[in-house]
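*Asks:* Each structure below is given as structure tokens.
Quick note: the coordinates plus some simple rules give every number you see, no bench work behind them. Everything numeric in this text was worked out from a predicted model, so none of it was measured. Cβ atoms are built from the backbone, for glycine too; each structure is taken alone.
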Structure I
Amino acid sequence: MINLSKKYFPKHFKLSEKNISKISLTVQDGMHFIRKNTERFDCIIIDSTDPVDNSKVLITKSFLRGCFKALKSSGLIIQQSGSPIKDTNHIINPLMKKYESIGFKKINLHSFPMPLYPSGTWSFLSAKRA
């Protein structure tokens, strides 16, 4: 997906060497990465599939605690949270409660138009490590 994006949307990959050196992109099993990780990050972005089958682990308290631990103070987590029209009760609200119970602050839901998806609207959550 990344290589296809670079090929068909090259203007979105024009970064200075200074900025490129600040970015670390990891594509692998998220839970495995978080369990083995010893680094601290400014930002963790979780752009996962819907939480079914193997990706369900990415909305568990265990995984989210690992993300919290992996963030620097004032670090930001951003996580795909589905459709605000159909996923509010079974994905968005439970995720927000988990974030709060773990200690994340400034928890916000952001929705945006996504005409290719069935509901036409999609969302992500953002929160900060206090």
Structure II
Amino acid sequence: MSAEQHEAISAQVILKSASGEALSDAEITSETLARYQASPEMVRHARTVFDKAGFDVGHYVGISFDITAPPSTFRALFGLKVQVTDEGGYAFALPDGRTVTELPARYLPDSLVSVVETVAFPPPPDFGPPSY
């Protein structure tokens, strides 16, 4: 189901590490966090690109910040529709019909490739039974 009727949705922008260390298999703890953080310049650049694209941009915490905008803004920047998942979360709809919660790197605009690792929709919260 398309998310186009939703006023605004949010995703996490995970930035690349300034050290160049890969985040994919990283075990990030309070002791190792500094190794995996982006530089202030990288954060500033990424936040500016998202802001200019029409997103509300959250504070950088740990290795990421959140972005919020209507689904049409996500589509305009990444070239992909956003769909609602069966669990009530969001996913990017790929041209081949698959849906993914993490944006494949090839869909990042050139202005973000050097600083963004991925953009991800977190799973919806699980607060227990869906009805009372």
Structure III
Amino acid sequence: MPNQQRLRRINDEIQRETADIIRGMKDPRVPALVSVVKTDTTRDLSLCRVFVSVYGGERVKADCMEAIAGAGGFIRAEIARRLNLRITPEMKFIADDSIEQGARLYELIRKVNAEGGAGGAETEQK
């Protein structure tokens, strides 16, 4: 069993390589704006949950996640080839919308600041 520091390095390497593999996929269902947000590998290296963010509509996300899940065996084989691990974990791909949530929050904060900035200036002048 790996210690926490080694597990963190393994997660980082798997994240980096998985993102590179997905970017290189030639499947038309995988758009250009796909990010591997996080990877979470179990301590025994039997399973790795890969959190993937896809920018686009719901249909684009569903198609992309289907394409990535379908290529899971290929991605796992590539990870095994690129990384020197005794056990290559099984890959489970999970849709993650944290980037979109962050963009929505940023937009809301920007609107509030724009509205509040004008209102705040009026009260200071009186």
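*Asks:* Name the one structure among I, II, III that helix-only ellipticity at 222 nm (-39500 (n - 2.57) for each DSSP H run of 4 or more, over all residues; to 500) of -5000 was derived from.
*Replies:* II
*Asks:* Which of I, II, III yields 40, 38, 28 for Cα extents along the principal axes in Å, as computed?
*Replies:* Of the options listed, only I reproduces it.
*Asks:* OK, next. Where does the value 2.3 come from, among I, II, III, when distance in nm of label points 7 Å out along Cα→Cβ at positions 48 and 88 is the thing being computed?
*Replies:* The correct label is I.
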